[in-house]
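Input: structures, listed below.
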Structure I
Amino acid sequence: MQKRRFISVVLVVLTALFSSGCAEETVDARVARLHKKMFTIDTHNDFSMWLAHPDGDFGVKGGQVSFQQMQDGGLDAAFFAAYQDQGPIDPEFHRFAREYADTLILLLKQYAEQNSELGAVATSIKEMKALKKSGKVSLFLSIENACCLGDSLPLVQYYYDQGVRMIGLTHNGNNAIADAGTTKVKLHGGLSDFGRAAIAEMNRLGIVVDLSHASRDATLQATQVSKTPIIASHSCAFSVRELSRNLTDEEIVAIAEKGGVVHLALDAWLLRYGPNYSAASLDDFMNHLYYIIDLVGIDHVGVGSDFDGGGGVIGCKDMSEYHNLTKRLIEEGFSDEEIIKIWGANFLRVFEEVERYAEEQR
């Protein structure tokens, strides 16, 4: 990490010396140019639970996500999760989970229709690019906690047909697909047989597999089972913040070797130790970013805020402040190419491979 910081400082100094006497681009101008040029993608938020329960008490801050805030912060696309808490692994709860997921997906589609002057639901990279060209943002549908699948493989196709393009295997509890990372009881020893079949079906259809919240064993097994690259949509590095929700070096390396991406959450609890963890800032985000870059390289990191579900740090408290993150990356000495990778090109590489594999299966 220190080596990376030293190199970044040297690059900044050399750039300043080289540019002396020339018209120098300001940081703000570079931020604006980059956001116009690149595709910026946030792989996780929990807006849907606030949409369904505006007066809910979830123990986290809301009001961090909207199409307008995406526009204000220069964010092109985001994955809006249909989140479900985990209940018993039985037919009755599976029925409830499916109905609840269906409701959240419907509400998200209605939100997009009601705000069509700002954005729309997208189901492909092609649609996202077309929306950016027209000055609009993209809402991608995802599922956080695949308990809504129960143990029914046809439901993977059902949710693909509903427009879902990413599925997180678990939340904070074991389900019929996999063990979760935050529970001591290991039901399957990682993935269940159904979980393996579900991943194969996601691959066939063109759904991104998301491992945030999954157990260590489930994560490592998924990297072996999946035919396409996989991601963690909102996680951080265990070696920087020792928390069961964060990814160990072994998991990060396995995801990277599969061609995948770890999307860092702007979640204070995942970023920082101690009773003052709520004072987490972009400094803490950068600590995790540098760690993962040093471990597996710049091609395997991205952004997955967890806004409306625990995300928000000093310097980037909601989607409207995303320019601040770009500015910080510039100040740290990252090149345009590196910033473009972090903000979306890395994820697009994964999504393109997921789409390509699915097309080959048709």
Structure II
Amino acid sequence: MQNSPFRNKQVVLRRRLTKEVSMLRKMLLVAALGLMMFPAANAQTPMQIYGVWHCYSDGCNWFSVPDMTTFDTDNHWIIDRGNGSPSVNLVVLSFVNPVDLMNLTTNSNTTNGIPIGMNTAVVNYFQSKGVRVMFSIGGIRFVKDWDKALNTNPTQLGINAANTAKQFNVGMEIDYEKSSNPNLTGLQQFVTAYRSVLPYDPTGNNHAARLTIDLGNDDLYLQPLSADATTNWLTTTSPVLDYANAMVASQKTTLSTLEKGWTQHVDGITGVPPLAPAKLTGSLWLIAGAPNCATFSSSDQKAAANFVETIPPKGAGATSGMLGFMFWAAGCQGQGTGCTFPPTTCEGGMGVAATTFNIPIPMPPLRQN
């Protein structure tokens, strides 16, 4: 019996379809091999934090009540980059003495443990423009005071810190720069007490619930603190602190060295587990007249932006990119860095960067993974 023309056409079509399917499978296999040989570039995640520590006009004491007209003249660049939008989305007022806060000391310099310059008028000055405000507890000058407070009554210190945060509607930052044998038991008691008053808030809506910590520029400096904080407080599964700042190194530290330090936090080292990029900011110097302040085109933040936005996780977290940058420091920090007051304000560096990086103002809920 002979095949009909219709049946012959079916055979031809079936053979053609078989060849096309075979070819498609080969193409998909080649594509898959190509992806394995040439992995995709790391995802780029826009920055969420772009902030400054602020040292007022007296080298981080805040021991006088600001005249708000003068304060605005000196700091207007922070809340207005030239187009009405702030140059940053976070200001950290530095520093609070932990012993004074533990004791709620009131004298000519402090009220209930807070320097008199860190008052409601200053907080409102920034918050009214959408800039989040925090108080930093400690700093390098107050290491012995941290030790004294943690050895005396860390629970009371934590409760007082939380109640102060509620009073001013600000977050709190732990800056405990004890390089050897830090009192981690006492610090845990401080953190526990703070969280008993203000539980962790992943939305960020409760400003007072924001509690962060400063770590070294890498994992080697402040290594015991880094190990403890990364293990117990900075996980993405059961977070206790919101994030960590990798502090500045010396002014002469190269950008490549800073990036190696940030990578060390993310990758971890022996004794210190990896930290999720979404739990880390990197810090740079803010020096009057220098590029980070004055000239974005030749600044460190421009050069490091791609690194910060693309560094991949290495064992902790699921998304690429650090949270952003912090800068040390606005105001008059001393150390021969000048003041970020007129005529050496920072719109040309910080303001242009905020526009270029499309920094969100106000700060949005932070990535949690």
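Here, each number is a calculation from the coordinates, and none is a lab measurement. These figures come from a predicted structure and were not determined experimentally. Cβ atoms are built from the backbone, for glycine too; each structure is taken alone.
Key figures for this structure:
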| read-out | value |
| --- | --- |
| Which entry (I, II) yields the derived value -12000 for helix-only ellipticity at 222 nm (-39500 (n - 2.57) for each DSSP H run of 4 or more, over all residues; to 500) | II |
| For 28, 52, 10, 7, 3, 0 (P(r) over Cα pairs in 20 Å bins from 0, in percent, calculated) the corresponding structure among I, II | II |
| For 17.4 (mean count of other Cβ atoms within 10 Å over residues 203-210, calculated) the corresponding structure among I, II | II |
